[in-house]
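Laboratory data are not the source of any read-out in this text; all were calculated from the coordinates shown. All figures in this text were calculated on a predicted structure; none of them were measured in a lab. Cβ atoms are built from the backbone, for glycine too; each structure is taken alone.
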Structure P
Amino acid sequence: MTTELRDYTIQAGQLDRFVDEWRRGVVPLRQARGYRIDGAWKIPEENRFVWLLTLEVPPDEWDEHNDAYYADPARAALDPDPARLIVSQRHSLLERVELRNR
């Protein structure tokens, strides 16, 4: 299983619009391709949107599956495409830390 943290800065004044378009377009497309969205958060005072995306593949296969998602004609046809509202973005694959009791 691989989880990616996605952190976007959104155009000023467009955060709610981005979230609405993301929910209606990106979420169902990602889920149709087997991805799980583990959570999503807005940071309004910073025009930021942060979310966790998980797929049941090893980390070395993540890029291959992500590239296939973006190559999907349904993704290319997404209208409106919320990506147009992203000013900057950062993606980081996460490595789980197991908690242990002392």
Structure Q
Amino acid sequence: MGSPYQIGSLRLEGDWTPHLKERGWQPLLSRSPDERYLCLVEWDTTENRPGFRIVLVDEKQQSVEVSRVILGCCESLTWGEGVIAWKAFPESEGTLVVPFNKPTI
């Protein structure tokens, strides 16, 4: 039996496409309701610990931001009011303010 957590290839097309290095992508993504942002999930298995980063593509600003490493295996991404919520195995969840570098008040 193989792992349910897979690695995928990524190919983006359009008027503007970000330059993303070849990474270990999870076949999981989410687009914001206004279609400004695209969130992708990349593996980060530093020190042989399962983890991931969320890559935020801002199509309006034509920029890319990468989150800190989150331990676990990402299972879902969901948009909320100004945040992206993530769930990971084993039993962890959290949110990231969008954009990632937005100052908190």
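As an exercise: Rg and Dmax of the Cα atoms in Å, calculated from one structure in P, Q, equals 14.5, 52. Which structure is it? Comparing all candidates, it corresponds to P. Between structures P, Q, the greatest calculated value of mean count of other Cβ atoms within 10 Å over residues 14-21 is seen in P.
Suppose you compute relative contact order in percent (Cα under 8 Å, 6 or more apart) for every structure in P, Q: which one lands on 17? That value comes from structure Q. A value of -6500 for helix-only ellipticity at 222 nm (-39500 (n - 2.57) for each DSSP H run of 4 or more, over all residues; to 500), calculated from one of P, Q, originates in structure P.
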